[in-house]
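Multiple structures follow.
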Structure 1
Amino acid sequence: SQDDCTQIARTMAASGLIDFISVVGGNASTYKDEAKIWPTMWVPSAAYLKLAKAVKDEVDIPIFHATRITDAATAEHAVKEGYLDMVGMTRAFLADPHHVRKLMEGREGEIRPCVGAGYCVDRVISGLDALCAHNVATGRELMLPQVIAKASGPARKIVVVGGGPAGLEAARVSAMRGHKVVLFEASGALGGQLILAAKATWRRDLAGIFTWMGGEMERLGVDVRFNTMAEPDHVTGEAPDAVIIATGGLPNVGRFEGRDLAVTTWDILSGAVPAGDDILMFDENGSHGGLSCAEFAAVGGARVEVVTPDRYLGRELGGTNVGAHLNELYKHGVRIRPDSRLVALKRSGNMLEASVQNTYNGEVEKLIVDQVIGDQATTANDTLYHALKPFSRNLGELDLDAMGACAPQSVETNPDGTFFLCRIGDAWASRNLHAAILDAMRVCKDL
């Protein structure tokens with residue numbers, strides 16, 4: 001409790017053995033608490049300032065505090081108003097190591113924001129290295145630059161197709177290299193799947209990523225062409241030196257009999273299909289999509305059961321994000337059925353009959369619901385990529401060893417080709433936000 005914290009602080013300060021106290025607003029004794037001690041966007045910004053102030057009022061040594069304070073304005077307020085003496089902004093500096101320099105130079109709008117995705121902490125508490133969800137150079141500085149250098153040769157014409165996170169990073173890096181960049185986006189907004197992800201209850205702060213990237217497109221002079229479903233002629237008509245296909249993926253409900261009767265997480269989160277009253281959410285992806293969609297529907301009043309073949313939900317996620325998701329799912333009465341797979345779906349009057357099979361004993365239970373939502377990630381939307389391959393110098397081929405080493409691409413297999421071609425992100429294969437942006441950086445930093 002807060003009283004416990006202040007009493008411990010007084011005792012420690014009175015001992016004369018310590019020079020400062022670092023106040024942390026939580027503990028890691030349970031999965032739920034793990035989601036609070038290193039909070040994602042599930043916890044409000046600067047949520048524990050009152051606790052820091054309570055401790056500061058009881059002792060006469062400096063108070064440090066670092067729990068989701070991600071911008072200088074909040075940090076300045078906390079110090080000026082006497083909540084603490086020094087602010088730690090670790091994750092903010094992982095998102096942008098040049099945060100302070102940009103502030104000093106009056107370039108606050110260029111600071112890449114920490115949105116509280118929790119990707120960095122989840123990796124660390126899983127025994128991996130600390131990586132930022134959308135700054136892929138952090139932790140890879142020996143291979144990837146934090147500051148993109150201008151290309152030594154003449155400016156080139158780069159065409160990027162798709163304005164999701166992978167395409168936006170490709171356009172950003174290429175423009176910083178000094179190239180002329182055209183970005184075709186089929187819709188009227190930038191962000192791709194992040195737009196849908198940000199609609200899902202507590203993950204709305206993801207909008208900070210595509211908002212920042214959109215600002216970078218404007219600052220760097222990228223020629224963004226909205227509402228353009230790029231065809232081969234659109235691309236070749238630009239006489240490009242390089243073409244980056246970032247057209248994303250298409251939602252996949254899974255492979256089961258009657259799959260055409262299921263709807264996608266995209267349908268629900270976009271509002272294209274209203275959520276039903278009794279919903280079976282079949283999650284074979286193990287990531288945010290299915291869980292966010294289940295929360296979204298449950299918050300709207302639906303009765304939801306999540307079925308997964310995994311031993312537990314969110315198998316692709318780390319502790320801080322899983323803890324947040326489970327808290328929201330249980331709070332809204334969502335039922336969870338692990339070790340089970342949807343094997344068949346058919347109509348039953350005006351309802352649906354879902355056959356759910358236990359993955360261990362093979363027993364099948366038939367559930368009556370009015371809506372089934374399936375999430376088995378995405379399949380590559382790569383039609384344009386394949387159409388352009390014959391016209392490219394590399395026939396769309398990448399040197400995977402070079403890509404793994406973050407080295408330049410040098411494949412030249414078609415002497416009649418006129419441009420370098422590659423696909424990145426979900427247009428290549430379904431992957432997470434970080435991996436999609438990493439594709440873009442590894443390819444475009446050497447263009």
Structure 2
Amino acid sequence: MAPPNGLVSEQEPLKVSPTNVGLPRGSRWIAGSAARSHMFLIDSWGQVWGCGNNTMGQVGLPVCGEVSKFTLVPGPWSEAGDRIVQITAGNTFSLFLSDKGQVYAAGSSEAGQLGNGRTGERVLRAGKTSFDIEPPHLVEGALAGREIQRIASGSQHSLAMDKEGYAYGWGYGGYSRLGLGSQKNVLTPTVLPAFAGKPLTRAMAVLCGPASSMVITHQRMVYIAGKWKMTGDGSGGQPYTVFNLVPQMSNIMSASCGGCTYFLTATAPETDKMMTIGWGQGVLYGELGMGPDRGKSQSIPTPIEPLDSIAIFDVAAGPFHTLFLAKPSAELSELPRWPLHIESPDLCVVCDEDSDEKGDPLECEKCDWPYHISCLDPPLPDIPSEAWFCPQCVSEGDAGPEEGGMSIAIAVDPVSDHEHGREEQGMQQQQETVREKSLKRESMPMEVVPKQEP
């Protein structure tokens with residue numbers, strides 16, 4: 001349950017477990033999406049759960065002021081027996097992609113962002129205009145009969161990509177964000193001509209910024225349209241009316257768009273080393289992550305030096321913050337942690353001994369608590385070459401808010417019932433040994449790192 005003031009501290013993040021909303025144990029969240037004031041989660045059954053502002057029906061439920069807790073969102077996909085695999089959320093609308101490649105939309109149709117060919121605009125009284133609000137419905141137009149694989153949404157526009165790499169756009173056309181050479185709103189999905197040629201020139205990924213669109217082709221080149229900077233070409237006064245190639249960018253692996261930030265991960269052509277690149281103007285809070293020695297904004301794609309040796313494989317860019325998902329590594333462990341540094345024991349938490357025979361303890365990648373590999377049950381034959389997480393952290397990661405961290409056993413690899421029973425029994429014995437020490441986590445001193453001004 002969220003605190004009374006509605007704010008969740010970064011030092012005490014709120015975990016939303018599938019069991020917390022009534023799903024059976026073993027269910028998982030597999031995807032999600034968040035907009036300015038509403039958000040969604042998709043469970044492992046392909047069902048949609050939404051909450052937040054619903055004044056325009058953007059959560060996909062009957063119109064109301066807000067949906068205060070995650071609530072199951074039924075839709076036409078449920079009647080067809082389909083699963084939802086991706087959701088995107090704009091300011092006042094949402095899109096839902098099913099495993100059959102069909103797209104559904106809900107919310108306000110003000111600028112054509114629902115793709116149903118109409119806005120329903122009508123004058124209520126002097127100076128007051130209203131638009132249709134629609135429950136979840138199938139989006140057709142140019143998408144009819146196509147197997148859509150990816151969708152993306154900005155504030156008031158959307159893109160889609162089908163199995164063959166054809167890209168489609170619709171919704172608000174301001175700043176020519178759809179890349180169609182016009183600022184007119186597009187009320188139904190329309191093929192983007194720039195990516196309708198030979199297979200290598202078609203889309204591999206589609207993304208939307210608030211007032212821009214980005215497409216990565218099968219040549220791993222990135223193109224952008226609309227307003228994506230504050231001054232010069234690509235600004236509000238000189239938007240890219242059609243898709244323009246982002247120069248000197250190739251071997252693109254993934255991309256993300258934030259409020260005024262753009263990120264790419266790419267492989268360096270000479271070394272095949274992964275790079276994380278960012279740019280954007282009007283950055284206020286250091287969300288590009290360039291570090292204190294560079295400016296907050298960058299007008300051209302620039303390598304993010306603090307992440308130079310870190311293998312970033314996904315980026316989630318919000319309006320005023322950015323999250324980077326990285327592969328655990330020694331280099332990642334050297335980066336400063338935020339917000340807390342938690343002291344860890346010096347001796348193995350199982351045997352509490354400093355033994356030359358057992359060797360140096362293995363430290364958990366997350367909590368730094370030490371374990372001799374021979375004290376684990378089952379013991380490890382060697383020090384793992386990859387990042388290792390202790391049983392406590394593995395169990396806490398899978399436990400819901402109402403489930404004790406070490407009260408369940410997690411089988412990482414598929415095993416037979418007999419093997420699973422043996423592993424579970426061994427883990428339970430180890431839990432008894434570790435549990436008392438693990439309770440110290442709450443009482444151990446924690447150093448709050450002062451937040452540095454970017």
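Every number in this text was worked out from the coordinates using simple rules, so none of it is lab data. All values reported here derive from a predicted model rather than from experimental measurement. Cβ atoms are built from the backbone, for glycine too; each structure is taken alone.
At-a-glance table
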| quantity | calculated |
| --- | --- |
| Which of 1, 2 yields -9000 [helix-only ellipticity at 222 nm (-39500 (n - 2.57) for each DSSP H run of 4 or more, over all residues; to 500), calculated] | 1 |
| FRET efficiency 1/(1 + (r/R0)^6) of positions 296 and 328 (r between Cβ atoms, R0 = 30 Å, to 0.05) - structure with the largest value, from 1, 2 | 1 |
| With relative contact order in percent (Cα under 8 Å, 6 or more apart) derived as 8, matching label from 1, 2 | 2 |
| FRET efficiency 1/(1 + (r/R0)^6) of positions 72 and 200 (r between Cβ atoms, R0 = 41 Å, to 0.05) - highest-scoring structure of 1, 2 | 1 |
| Comparison of 1, 2 - label where percent of Cα pairs over 22 Å apart, for residues 104-215 alone is highest | 1 |
| Answer label among 1, 2 for the case where FRET efficiency 1/(1 + (r/R0)^6) of positions 192 and 392 (r between Cβ atoms, R0 = 30 Å, to 0.05), calculated from the coordinates, equals 0.80 | 1 |
| Which entry (1, 2) yields the derived value 1.23 for Cα Rg over 2.2 N^0.38 Å, for residues 88-143 alone | 2 |
| Among 1, 2, which structure scores highest (criterion: FRET efficiency 1/(1 + (r/R0)^6) of positions 32 and 384 (r between Cβ atoms, R0 = 30 Å, to 0.05)) | 2 |
| Structure responsible for 190, with volume of the Cα convex hull per residue in Å³ calculated and labels 1, 2 on offer | 2 |
| Structure responsible for 20.6, with mean count of other Cβ atoms within 10 Å over residues 160-167 calculated and labels 1, 2 on offer | 2 |
